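Listed after this line are the structures, all set down as structure tokens.
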Structure I
Amino acid sequence: MPKITHRYQLTLTWTGNLGTGTAEYRGYSRAHEVTAPGVPPLLGSADPMFRGAADRWNPEQLLVAALSQCHLLAYLHVCADAGVVVTNYVDHPEGLLARTSGGGGHFTEVTLHPTVTVAAPDQLDQARELHTEANRQCFIANSVNFPVRHQPLTLPPSPLAPLA
């Protein structure tokens, strides 16, 4: 198969100059906007523990979100290909960041906790197993240097679910 390269471009604009730029560490906001054609702006900041705004997305949250989103999309794809009908999917991912001396740090792992409902009880085992293939296909999980773990919960259809 020929190698295909995709390009992703955006604009990141710092909006946190409070009048004196970065003259003082405490004298500027970490506010910024991420924009790209056709999508609403993403309002970002630093994590509040790094003087950021709690009401804006921080890069650490966005990394965990990207891993969760990528797994969801890969998982839905492999399920559709395998004939496993997913009717609901909710994830509560968690990332662990270790601080290092000198002010740096790195993620040590991210664990996804997807709760997946399938259309038929006989699809439960296969639905559980397909998380491994989804992880193998996830572009973001294949791009990070820490483990992306999965602790899925797979549920049969609810007896209260409407019939299709």
Structure II
Amino acid sequence: MRYPQGGGLTDAERIAREWVRLQAVAGFEGGEKNQEIAVVLWVSERSVGRWRRQWREEGLAGVASKGSPGRPRLSGVQMARLERELERGPLAHGWADQRWTLARVKTLIGRLFHVACTVEGTWRLLRRHGWSWQQPARRAIERDDDAVELWRREVWPQVRAPRR
């Protein structure tokens, strides 16, 4: 079930939907037709037909809730291995510099575990395990603070657009 706001079902809503499917199973076992079940449960006949097919093929497991679609894709063992690989650094994995980006971590996850995830999902996974984004604390060796201050005082006021 998709929603225009990008959300999904909460845990409580998922449990409620599962309860509706289980009520449909009771109807299947009682020999009721799809149309009768759909009217009673206020759902479409198409949904009831899909549930009946899943129930016939897989039993109760076919209509049971599959859980949150946002569940973690990596096990604890896989996450521990990912952390070890991240600590080795990007150079060890073939990148030219020592900077981890979310896209690189996503690629690394795909290479190591053959699991596809989005950049946003990668960020959530890392954040959930205590990782945070970092900004380099050092400044470029070539930086001349006196020249920067001079430019800020003399040139910037001339370049800046006047306020209206």
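Between I, II, which one scores greatest on distance in nm of label points 7 Å out along Cα→Cβ at positions 53 and 149?
II
Given that helix-only ellipticity at 222 nm (-39500 (n - 2.57) for each DSSP H run of 4 or more, over all residues; to 500), derived from a single structure, equals -16000, which label among I, II identifies that structure?
Structure of origin is II.
Any idea which of I, II comes out highest on Rg/Rh (Cα atoms, Kirkwood Rh)?
Comparing I, II, the top value of Rg/Rh (Cα atoms, Kirkwood Rh) belongs to II.
A further question on this structure: Quick one: semi-axes √(5λ) of the Cα gyration tensor in Å, for residues 21-116 alone came out at 49, 12, 9 when computed from one of I, II, so which one is it?
Structure II accounts for this read-out.
For distance in nm of label points 7 Å out along Cα→Cβ at positions 29 and 125, which of the structures I, II scores highest?
Greatest value across I, II: structure I.
Among I, II, considering only relative contact order in percent (Cα under 8 Å, 6 or more apart), which has the greatest calculated value?
When relative contact order in percent (Cα under 8 Å, 6 or more apart) is computed for each of I, II, structure I gives the biggest number.
Something else: Which of I, II yields 3.6 for distance in nm of label points 7 Å out along Cα→Cβ at positions 85 and 109, as computed?
I
Every number in this text was worked out from the coordinates using simple rules, so none of it is lab data. It should be emphasised that the depicted structure is a prediction, and the values quoted were computed from it without experimental measurement. Cβ atoms are built from the backbone, for glycine too; each structure is taken alone.
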